[in-house]
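A.B. asks: In structure tokens below, several structures.
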Structure I
């Protein structure tokens, strides 16, 4: 059976496994910051998953069931993820940067199917692999090997993951501090970078050092405005969720125990969704 949320959240190795996962996400971001940023805010992350699920569930023999801008926007609105204008702007942005492309078709010229450009699937695959590795690290199973052995592995499991994310209240309505970052441009990357610098042995401290010292260097790495990042960090600071061990902005940044736990809980929720999707797609992994 898939690992439950309670089993994942209570696992003694979770903190170290999640740190490794956060470091893997940082590496993926460095490979292609613009593309990785598509998955770095809550709204865009969900829109991207919806688009991918529509693509993988398409029926090539029925052009009416292809991924199109109109179908994508309708599903976005049905799931209350974003407005029509926001969804339309997202499609246009993805086309502009070549992350998606039109599919040539000789059928009804009024319907213009879309598909992800092949390079766009690489960070999604790496994202899936990092999380399957985390799950394997918790119970010693072989999910990642099973996934890699299937040429259509991503197409089989991603739509099920998308279903689980969309139906999860904790995913759709994150806690207060977590929400501050999930709606920030590259907010997911901000949180991964913060957590990647945390020593799991410090997890019980009220103020947990992150290793980040300079807001300017942090913003530069993130390709974010220093002013915008500083404003969000100030909001989190006002909530008591982050701070500095010395001079503000020029000493080691810390995250609060509550914020750290919010992040860990959010990861556990996501991992439980992904494990349930994995079992549905591929069956029970060996070794768990």
Structure II
């Protein structure tokens, strides 16, 4: 154990703009818009403003799965929001999501546009709108929604807790890393035990629970999140989570959903904006050619 810090919290907290690590330039203790900027609007019924973080990927997977299932009304425009540059604080984005977090959805399919923010709410909105990927049976629906809200409640421990202190914090704090690593491994064990007896998270059927959990915990066990955290957390121990993640990765809609609004990785894996299904062929290939 390292020596304890000599830091003593002040009686009244004040914002130190110079402290905060990687995200100090966009974190602040107040909400609201910092600048005027209207959001672009495309031609499709659904307008998504997002970035391919785990929360953003949930929604693009859902939209691609809906289209793959034949729901043509789920056609969408996906606009890139560069959160590292503070675009989520533009007035147009704040009007859609007052919490200034991606993703945000504007459903323009009816006479009056409907804003939906928070990734779990967007998944529920789309599932109910298209009567897809959410069981109709009362007990099965309750199971699915329980796991959806499990993810919404658990991910902050993974991302804002473990991920922040392990990969992003300017100072490594042993207590914080130990505390959140323990909790993340507990969560992986919860999933592993569930998937030992079930094909998918909610049972035998693929649902929005899988779409919500996969970008976070599937990404963790496949080594996509937080540098070398997969080795640190010994993710190979969770064989049933690995099996489930591999199964989802075989789905073409999951593969496409992971590409939308992506700005990192190989050029061929990035589709910065999506306005038509053909974009997956033309725009990614263009970027690959440009890189070569």
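A.B. asks: Given structures I, II, which gives the highest value for mean count of other Cβ atoms within 10 Å over residues 115-122? Walk me through the numbers on the way to the answer.
C.D. replies: Working: I: 14.8; II: 19.4.
Ranking I, II on mean count of other Cβ atoms within 10 Å over residues 115-122, first place is II.
A.B. asks: If you don't mind, another one. I, II: which one has Rg and Dmax of the Cα atoms in Å, for residues 59-98 alone, as calculated, at 13.3, 36?
C.D. replies: Details: I: 11.1, 30; II: 13.3, 36.
Considering all the candidates, the number was obtained from II.
A.B. asks: Upon calculation of mean count of other Cβ atoms within 10 Å over residues 67-74 from the atomic coordinates, which of the structures I, II produces 14.1? Don't skip to the end; give the middle numbers.
C.D. replies: Values: I: 18.9; II: 14.1.
Computed on structure II.
A.B. asks: If distance in nm of label points 7 Å out along Cα→Cβ at positions 11 and 187 computes to 2.7, which of I, II did it come from? Intermediate values should be presented prior to the final figure.
C.D. replies: Numbers: I: 2.7; II: 3.8.
For distance in nm of label points 7 Å out along Cα→Cβ at positions 11 and 187, the value 2.7 is produced by structure I.
A.B. asks: When helix-only ellipticity at 222 nm (-39500 (n - 2.57) for each DSSP H run of 4 or more, over all residues; to 500) is computed for each of I, II, which one produces -18500? Kindly include the intermediate steps, with their values, before the conclusion.
C.D. replies: Values: I: -18500; II: -12500.
Matching structure: I.
A.B. asks: Right, here's the next one. Out of I, II, which structure matches 59, 51, 47 when Cα extents along the principal axes in Å is calculated? Walk me through the numbers before you get to the answer.
C.D. replies: Working: I: 65, 47, 31; II: 59, 51, 47.
Among I, II, the structure yielding 59, 51, 47 for Cα extents along the principal axes in Å is II.
A.B. asks: Which one of I, II has relative contact order in percent (Cα under 8 Å, 6 or more apart), as calculated from the coordinates, equal to 21?
C.D. replies: Value 21 for relative contact order in percent (Cα under 8 Å, 6 or more apart) corresponds to II out of I, II.
Where a number appears in this text, it was derived from the coordinates with a stated rule and is not lab data. Treat the numbers as computed from the prediction; the structure is a model and nothing was measured. Cβ atoms are built from the backbone, for glycine too; each structure is taken alone.
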